[in-house]
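Just below sit the structures, each encoded as structure tokens.
Nothing in this text is a laboratory measurement; each read-out follows from the coordinates by a stated rule. This one's a predicted model, so the numbers in the text were calculated from it and none came from an experiment. Cβ atoms are built from the backbone, for glycine too; each structure is taken alone.
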Structure P
Amino acid sequence: MEPRLDPFASPLMGKVIKHLAAADRPIAESALPLAVQELVRLRVSQINGCGVCVDMHFKEAVHAGEDPVRLNLVVAWREATVFTEAERAALELAEQGTRIADAAGGVGDEAWAEAAKHYDEEQLAALVCVIAMINAFNRANVMLRHPAGSYEVGMYRS
């Protein structure tokens, strides 16, 4: 698959990507556990069919010490026994927040309440931001047909 456009060769997209990456830094520095951040990024990327982000976040999570078995089971997290209740709540919120167009009511009160049992207000804010940010990256990569498989850990860090 050939990409439609090289986002790093476009001055406009290059600027936008830098701003998005900068907006991601406060999330990384937040009290939301890194494992939760990466599980959410991986699951949202799977839903959106963004191969480059699935590749990136799988590799980044493994590099950070995450168990590859858990990562392989993210796609079937409801049936898996390897996730905590807090992680399950984050994954449910991520799914509902990603599939907004598929659900007339958007994110349900039950999903929000379950997440609020496990995360404080700042962590919930970080969770909302990580879901929104990865959806933005996914959509751009899918539109551009950015190919997957060649990501190396840390290659996009500035």
Structure Q
Amino acid sequence: MLRRGRVLRSGRIPWPEVVSFALVGGCAYATDVAAFLWLRGSLGWEPLGAKALSFLAGCTVAYLGNALGTYRRRGVGLREYAVFFAVNLAGAVVQLLCLGISHHGLGLTSPRADTVSGLGVGMFLATCLRFWGTRTLVFRVEGRRTPWTG
């Protein structure tokens, strides 16, 4: 279902891992939003700079939460953080693509349509990508092959 190995053979979803990943993601999202609002509102930063720094803060919280919690028994280091950041950037691109396709491609331009496509559909697809990427590429089990290790 979610990956080769234990999940597909048993046919069961690793719910403790999914729940922990979701809780860490919620904390990271809250950090991203709070940092953006603080930088943009209280400190008066321009929106792109505020979003870039808040995204980095959210990624760092998510990485630390997953490294120290969800995947604490797997490898942790600079390589993992770099790949984690790349996976999160890919997730952000998925969200932007969903919003762009809906808004510009399909002409669904209302605030509700933007919210559904960006924060609904886009967030769901990006979270699935992030979950897969985090467990497959970042905190992989030793000996498990990845596209880059053969």
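From which structure (P, Q) was distance in nm of label points 7 Å out along Cα→Cβ at positions 51 and 75 calculated, if the value obtained is 1.3?
Numbers: P: 1.3; Q: 3.4.
The read-out comes from structure P.
Assign the value 1.7, calculated as distance in nm of label points 7 Å out along Cα→Cβ at positions 27 and 83, to the correct structure from P, Q. Write down the numbers at each step before the final one.
Details: P: 1.7; Q: 2.2.
Working through the options, I get structure P.
Using the calculated result -0.53, -0.64, -0.91 for log10 I(q)/I(0) by the Debye sum over Cα atoms at q = 0.14, 0.18, 0.26 Å⁻¹, for residues 67-114 alone, pick out the matching structure from P, Q. Before the final figure, lay out each step's value.
On the way: P: -0.37, -0.58, -0.95; Q: -0.53, -0.64, -0.91.
The value was obtained from structure Q.
P, Q: which one has mean projected area of the Cα convex hull in nm², for residues 19-98 alone, as calculated, at 5.3? Walk me through the numbers on the way to the answer.
Values: P: 5.3; Q: 5.7.
Label of the source structure: P.
Of the structures labelled P, Q, which one yields 10, 40, 36, 12, 1 when P(r) over Cα pairs in 10 Å bins from 0, in percent is computed from its coordinates?
It was calculated from structure P.
Where does the value 21 come from, among P, Q, when relative contact order in percent (Cα under 8 Å, 6 or more apart) is the thing being computed? Before the final figure, lay out each step's value.
Values: P: 39; Q: 21.
Considering all the candidates, the number was obtained from Q.
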